[in-house]
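Laboratory data are not the source of any read-out in this text; all were calculated from the coordinates shown. What you see is a predicted model; the values in this text were computed from it and never measured.
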Structure 1
Amino acid sequence: MDVKLAQCFIAVDDHDKAIAFYRDVLGLNIRNDVGFEGMRWVTLGSPLQPDVEIVLEPPDASPDASPADKQALNELLAKGLLRGVIFTTPDCDALYERVRASGGDVLQEPTDQAYGVRDCAFRDPAGNQLRFIERPTR
């Protein structure tokens, strides 16, 4: 069976701030920006992965969620308790410096992990945790 990742979703409370981070700091390309029923979805992706997209969506976008569930999601986002994604980079230290210099919320400076990668972590403007890993060269 051939299965590949196509999209992942990240909840954001301010699309413009999120775009400034994901596009201007990380260098992702905006692929789509759609409004529907008072909500907004922005799709971004790396030029190196044209078939993988990150969708920035409102935290309460799920039509099946109850009002209490939507409130809970908004509260978790506000507390910074929702996880985002893990990116790879060929130079963790350079990426760290770029994100830190942009005012990124540092969670972890570049660290050599026991499981064989060097990584760092930040929060995006909405509070989602993002990790950046550098795999060893072989």
Structure 2
Amino acid sequence: MSNDAIKILSNDACLEKLRGEQLGRLVVRRKDDMDIFPVNFVLDTSAEAPCLYFRSAEGSKLFSVNLNHDVLFEIDHLDGQEHAWSVVVKGTAEVVDTFAETRHADSLDLKPWVPTLKYNYVRINIDSLSGREFDLGEEPERY
């Protein structure tokens, strides 16, 4: 198998991919159980370190973030039939609880996609990024 079909993305390239997308998946852990939630999000690069924000109503997602702040966040994209990419964020999630940060989060372009009230902002502080681009195609001859 040739490694030419897979390209490792730099941190800057990963951030650029995050900047261009709105839908991701949040992975949380509750003791011995894990869960995954689709969320719409925004990348905020206005602070010293880039971070992600999403909104949430009360429920198991918010409960899990409060229980264990370590999260994974993943986005991926398929460009036609020839190219795809994926970015994974390892981070620390915190429910926004100060007036100043809530006001800042309100200024971001982040609106719920479904017609529900979501009063809580969650910030994911990025600890590490990893990403890959893939050239899609037929599987090479095995034997």
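What the table below lists for this structure:
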| item | result |
| --- | --- |
| At a computed 48, 35, 31 (Cα extents along the principal axes in Å), which of 1, 2 | 1 |
| Winner on Cα Rg over 2.2 N^0.38 Å, for residues 22-77 alone once structures 1, 2 are ranked, highest first | 1 |
| For relative contact order in percent (Cα under 8 Å, 6 or more apart) computed as 31, the structure of 1, 2 it came from | 2 |
